[in-house]
1. Upon calculation of Cα Rg over 2.2 N^0.38 Å, for residues 131-170 alone from the atomic coordinates, which of the structures 1, 2, 3 produces 1.20?
2. Please state which of the structures 1, 2, 3 yields -12500 when helix-only ellipticity at 222 nm (-39500 (n - 2.57) for each DSSP H run of 4 or more, over all residues; to 500) is computed from it.
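Nothing in this text is a laboratory measurement; each read-out follows from the coordinates by a stated rule. All of these numbers come straight from a predicted model, not from anything done at the bench.
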Structure 1
Amino acid sequence: MTSTEDVEANLSTTERCVGMAAEDGAKLVLVPECFAYLGPEQGKLELAESLPEGGPILARMQALARDRGVDLVLGGFWERSDDPKKVKNACVHLDATGAVRAVYRKIHLFDVDLPDGTKLMESDTVEPGSEPVVTDAPFGTLGLSVCYDLRFPELYRRLVDAGAIALAIPAAFTLTTGKDHWHVLLRARAIEAQSYVLAAAQTGHHFGRRFSYGHALIADPWGTVLAEHGEGEGAVVARIDPEVVTRVRRGLPSLKHRVLR
């Protein structure tokens, strides 16, 4: 999806895309980072909601989960902070009843000055989290993360040690970094964690100089891309099979061969 500063349009798009996935048989659906709002910084401060009680945005997503009968992973939910000048970038797992099952706060914040002129200082308006989080998904244990976390493999090792067989990586990867790094990093995380990777993605032009790469995808524990949606609005679905994880980890037991921890 392509989120902008138009919250109503963003939530309508979210509902439409989740509906596509549900109609294709999905039992768990991820939506990208910044799904409700991707615009000038002040906007996210104004619409942030407390968790787990939430507000109108969370309530609408809870109703969506119930109506479609799916678990939802909301990437980049703007959560209210005790600091009025900051929010938390939260990855929220809702079960099919709409209940909040887990909340992960993004640990690694995107402070960069890219060659194409894109300058982003996430830490100016976002309070970082500190704890890895796993949750019980319909297929087994799911590790939660957000976007820039993808560049820090030690987080995913922690998630695997906590039982994860799949890794949620909802993102708004910039066009500049995405075209060179997105596929490489996602497949690397899948291979080294011997886990499925579920990567929902923003795509296209949001505002100003902010463009996202797109290419939402699902990769298996061997690093094979099972499904991918290039650019534009849409959804892809793939089957998560815990037996595949068991078979890969048994056949190539690199997780057991770790020496440095």
Structure 2
Amino acid sequence: MSIKLGCQLYTLRDYIQTYDECEKTFAYLDSIGINTIQISAIGPIPADKVAYLIDKYNMDVCVTHISFDRILNDLDTVMKEHRMYHCDTIGTGYLPDSYARDDEGIMRFIKDSSDIAHKLSENGFRFAYHNHSFEFFTLPCGKRIYDMLINETNPDEYTFIPDTYWYQYAGINPAEMLGKLNGRVKVVHFKDYKVDDKGTPQFAEIGAGNINWDSIYTVCKDIGVKYIVIEQDRCEIDPRESMALSHKELLRIAERND
């Protein structure tokens, strides 16, 4: 396959809080054919022990989600840990509350995160920003936050972790938005979107919602995406079963579009 397929561990966060749980989860993923992971929401397990499990189960860590405060204040240690994980992309999953969602706050975040992205680049890493839906709000300056993150950062240093569900939730066409990020995306979150009988948005297994995966997968190939990871924030069934179902469907999507 042209793109590696894997798991965002946030989906399985309840099963990675201790070393023993983490090993069982890695073994389970290996048993269903998943050897690509994004590390996120893992418990307080020493980095060297996580690295041991990564090597033991031959896991390819494509990216992480680290709190931005930790990236900002403890970057040298964060880089050291990522070298242990054999991971060259350090992601943040959410805009910290310390940055107001106004013109001044967003510009301050862009400056701080751009400074980090530059330092990471100097050390052989890349910074990656993961979206939700609020980034598509229009600020008083007349610009959307996401457009500012794209247009006012260095494309050689500042990358993105697009989330298909949150694009759809915000009323954005996922395939079209991905096309605007050509060359700036290593990892995409595949997360399906459905609505219940009251019209309330819901998370869903891949293929159980209304997202057009074939068009998105094709764009992912066109813009140079290396990894697709399955993420589901909340599951109506056991998250491990949910991951297995989504992975089977993702394999089918990849097979018919490669």
Structure 3
Amino acid sequence: MDFLVTLKSPISALGQQTITIIRDLGRIFLFFCEGFVLIFTLPLQISKFKQQIYFIGMKSVFVICLTGAFTGMVLGLQGYYALLRVGSTGYLGAAVAIPLIREMGPVLTAIMVIARGGSAMAAEIGIMRVSEQIDALETMDINPIRFLISPRIAAALVCFPMLTALFDVVGIFGGYLTGSVLLGVNPSLYFSRVESSVNMEDITEGFIKAIVFAVVVVTICCFQGYYTHMRTEFGAKGVSLSTTRAVVFSCVVILIVDYVLTSFLL
């Protein structure tokens, strides 16, 4: 009997944890649906949309360009020495461009935006929750999800594909710097391989991933901040833990979703 009780305890804990995860996923999905639908509610929040475009998009340009340049340079170095072993250095342009456009561009762009913008979203909304500013919005009959979440979702859906495209272009030129300028691959051959190897399906896959990642990042980060008050911790510690959860959970989900999308889009 004692053995059965001991066995039941971890099984019960696993079942409870599974139920909690499924419940939270449902709540996150409904949270996104409400925020997305409220984007189109009149009057449109154009000024807040512009503010979030600047915050998510423009303020991420530098870090995206820096990350994209060094990612492309590393791919150029590694690709050159890998292709040198089989005597195919002329295909360096394709070896740099295809991984960037299909995989690394969308994924690294999303992770950089999580680090710079997603953490800030979670912290800002979390502070508004613990300082009762969100409660004040509800008291004034202002829908806090429409006021706080919808502009961020709309801005992310616009910014993520653009930032991904910028990452890809800068990364390809980074590969050119190491492959052609430093290692001597013919520049014309490099760019001709990029042009001939990349097709519209590759670009479409990258943009689809960017849009899905935009939804994942903004929804999770805003959800964690919005429901900070439902955690066991309160005040500044609750906000810090919500921000940590937002960043870690977003990064993990990005990698999982990337695998799922790649399985379907290949």
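1. Considering all the candidates, the number was obtained from 2.
2. 2
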